[in-house]
Structure I
Amino acid sequence: MEMKDIENIELTYLSLDDYEELKEAMIAAYKTMPDAYWREKQIKTLINKFPEGQAVIKINNELAGCALSIIVDYKKFENKHTYKQITGNHTFNTHTADGDMLYGIDVFIKPEFRGLRLGRRLYDYRKELCERLNLKGIAFGGRIPNYHKYSDSMTPKQYIEKVRKKEIHDPVLNFQVSNDFHPSKILKNYLEGDEASNEYAVLLEWDNIYYEKEQATPGVVKKMVRLGLIQWQMRPYKNMEELLQQAEFFVDAVSGYRSDFALFPEFFDAPLMAEDNHLSEPEAIRKLAVHTPTIVQRLSELAISYNINIITGSLPEVVDNNLYNVGYLCRRDGTMDRYVKLHVTPDEVKVWGMEKGNELKVLDTDCGKIGVLICYDVEFPELSRLLADEGMDILFVPFLTDTQNGYSRVRNCAQARAIENECYVAIAGSVGNLPKVHNMDIQYAQSMVFTPCDFAFPANGIKAEATPNTEMIVIADLDIDLLRELNQFGSVRNLKDRRKDIYQLKMVNRNG
């Protein structure tokens, strides 16, 4: 049939009234497999058990193609199975509404309607159904009908590899791969009587990136997340209470926009060192560290009262007489997590005697998994890659830079992290001057939110940005589902396409 002859294309549920036409279409589609058509009783069973899973395409009211499916408890079958086993010896008693995988029983297009991309429509319907029913994915045994031509000279594995390299054309397997299905394993003796495939099949799978596992406790992980970045003005404060009042002002401001996160900069409490400016730099910052428990406690209280997750930037902390650069995630449910700067700058070592931290971890929130890297840490790509491997969606980077070139290092590296790890990256810094605090004289910052660079995101990879060197807040909405789509269907796939066969990245000692 030619395109000019098509008056109407309809995708609809299979009805028992379609059976005679369905039988005729199957006989025409499977000419090499005599008697390979479903009996009316079997079709009736499928429709009764799972009407949504049985779809047909009609052109000019004539049945042109069909897709038949069931839902199975996949852990019972994923290791190895035959067609008879997955269908319950063609009774479909393996179908269960409580299952977790949509299994493709059959899909075919009548010969005279091939070349119209009707198969893609059927597969797209299956994907939409899988997402709507919140199933893990789709699986089926894919025939390899050209394998019999090569079975004397190569194994099924070798055959599939040559198909992948385009050295051999296999119309069925090529079609499945082009529709985002990936080969999982070889199934031997899969379909009895399939001589063209030597009874071999390839288990093909498609992962539902929107699948959500049922929670043991009530609660929903948000998919639309709003960030509030605080570009903090360094200014003199009379005491810690006045600094905390300013911090609450910003928390109030970003929570007023119903933000899910508030991000403070690195060492935003530095103005409090003014009262100890007569001391040496190492002594002054250790005195500043005395305030850290109080500041963290107050910010945790604000997280609860303003219903917002607060990332405290960073603060000095003394543990076993060692000085560290640390921060806290103060969740709105009252719980807290600690993160620590792993790479301290030469200046932090020389001037303050700062020690390196040893702990890197993903932090769980009600908006998914996040990571926090403090300033210099974002310039080391291994850290964010390890966090991405553990499911991080948003990377927060509190920073403090005194010059524009120092800022450019943080900014450019942060944007690279968003691209290579297919995640969002938010950076927040301080601006202004502290003439009465040694080693903290001037600050330069432009707080920003970076995204990957693909069609669903801003072309320049910048979601939001502050005015440079101006005290203000930045509000940005992030769609987490876009990251899932990018991971599967992006123009490039930086996470999937890593050559793990020639290089690998791993944690040597998670807790130092």
Structure II
Amino acid sequence: MNPLLEHQLQLTRRAFLGRSGTGLGVAALAGLLERSGLQAAAPPPSPATATRSSTSRLPGLPHHTPRARRVIYLFQNGAPTHVDLFDYKPRLRELHGKPVPEDYIAGKRFSTMTGKADGKLLLAPVEPFHQHGQSGAWVSEFLPHTARQVDDLCFVKSLYTEAVNHAPGISLLLSGAQIPGRPTLGAWLAYGLGSDTENLPAFVALTSVSKGTSCGQIFYDFYWGSGFLPSRYQGVKFRGSGEPVLYLGDPPGLDRTTRRGMLDDLAELNELKLREHGDPEIATRIAQYEMAFRMQTSVPELTDLSHEPRSVLDLYGPGVTEQGTYAYNCLMARRLIERGVRCVQVMHAGWDQHNSLTTELYTQCRDTDQPSAALVADLKQRGLLDDTLVIWGGEFGRTPFIQGSLDDRKRWGRDHHPYAFTSWLAGGGVKAGSTYGETDDLGMNVARNPVHVHDLQATVLHQLGIHHEQLTYRFQGRDFRLTDVHGQVVSGLLA
């Protein structure tokens, strides 16, 4: 039976009259509005609803000459403690065990685990700091590999946010809003700039967790979601074990020629539905079927590390060949951007040290320090760092005062701290070997050159040739953008 004929035969008289009535009514209403001068001008066709190639850009992009072509975001879920890793404060050691001064915390909101910060005791950095490189950047002994790379890094020590809990904080940093439902950075880039390859997604997410961690954080899908953009722009999550992407393989007995023919026939049917309904999700379905067919060959080649030199594998550390580790994901990030992927989001959970600064913080740094530094060095030696922007950081910082008892060193911890935290950038036209902004003498509040989350987002988009106020998408009657209604490009970060 011809499926189109079957559909027509099953169209009931009620459905026919309903469709016809609606059509006549709309036509009559349009005529009345036109005669009365109330009819709105027809909007221009939206490029999002058209059938676009995964490699195509929006018209008019980039807005200016980009310094970066791609982004690797090394996102450290759980909020790394800035005062123990990068933001050296000698006075914090001097006042160790003393109550936090009232004027540093007056009027500030902390998480419910801290409640009021009155009377909380200041906690000195767990490990010593030293200056490194020609830039003289301060880095803790927790991160010896990153310390050797400081002259390629741009430290931002004056970041701040409004979010005090993890999921809202991550959502704000990645999508511009604390409430889920907005497109993330990678989705905006896939939508605006497309991809440099047809064989892999434009946006890929990789996740990992340190073994033995007590962190109970969840990787929510909205961390790499497309929000109200067509779902073809959402990140494709590669699994940490087994097949990186499920259901790519053909069923037993089905050869490639037959599979190709099935997809061609299915595409024709979907094209008919697309012309009938104009639903962008149908265009997404067509595109994703084609992408899956091409990924049957591109993904096995991507994940085959047999041709990586031993020196490169050693650079990333001992876990590099173990699927699902942070080291493996950092190497995959380099291999993905080499093959044309626009944005890779590497997410590592476990930085939530409420009572484990002297135990699990060591594990986190051991698992992430060498691979993060190796990625920057590897990109640089391949000539890829100049046009690849690498971002390292979490959703906020951690309190300079202790959470827990000062007497129980094995249970030392720090609570969430939105008022100041540190990230670093590398490559992509940022100012290498520099530090931007600073906090007060306790690392509590931003003292100079504040950088809001939206400012960081605007700067990242700027480096990719995008004016953050001009990359928008109309949804429910409003033009949305990554930076919401805020954000300024931070020129002090740029070379």
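Taken together, the values in this text are just the output of simple stated rules run on the coordinates, not laboratory data. Since the model is a prediction, treat every value here as computed from it, not as a measurement. Cβ atoms are built from the backbone, for glycine too; each structure is taken alone.
Given a value of 12, 33, 33, 16, 5, 0 for P(r) over Cα pairs in 10 Å bins from 0, in percent, for residues 209-304 alone, point me to the structure among I, II it was derived from.
Going through each structure in turn, the value belongs to II.
Match the computed value -10500 of helix-only ellipticity at 222 nm (-39500 (n - 2.57) for each DSSP H run of 4 or more, over all residues; to 500) to one of the structures I, II, and report its label.
So the calculation was done on II.
Going by Cα Rg over 2.2 N^0.38 Å, which of structures I, II comes out largest?
That would be structure I.
The value 27 for relative contact order in percent (Cα under 8 Å, 6 or more apart) was derived from one model only; which of I, II is it?
For relative contact order in percent (Cα under 8 Å, 6 or more apart), the value 27 is produced by structure II.
Using Rg and Dmax of the Cα atoms in Å, for residues 129-368 alone as the calculated read-out, with 20.7, 65 as its value, let me know the right label among I, II.
II
By the measure distance in nm of label points 7 Å out along Cα→Cβ at positions 273 and 377, tell me the structure among I, II with the highest figure.
II
Which of I, II yields 13.5 for mean count of other Cβ atoms within 10 Å over residues 73-80, as computed?
I
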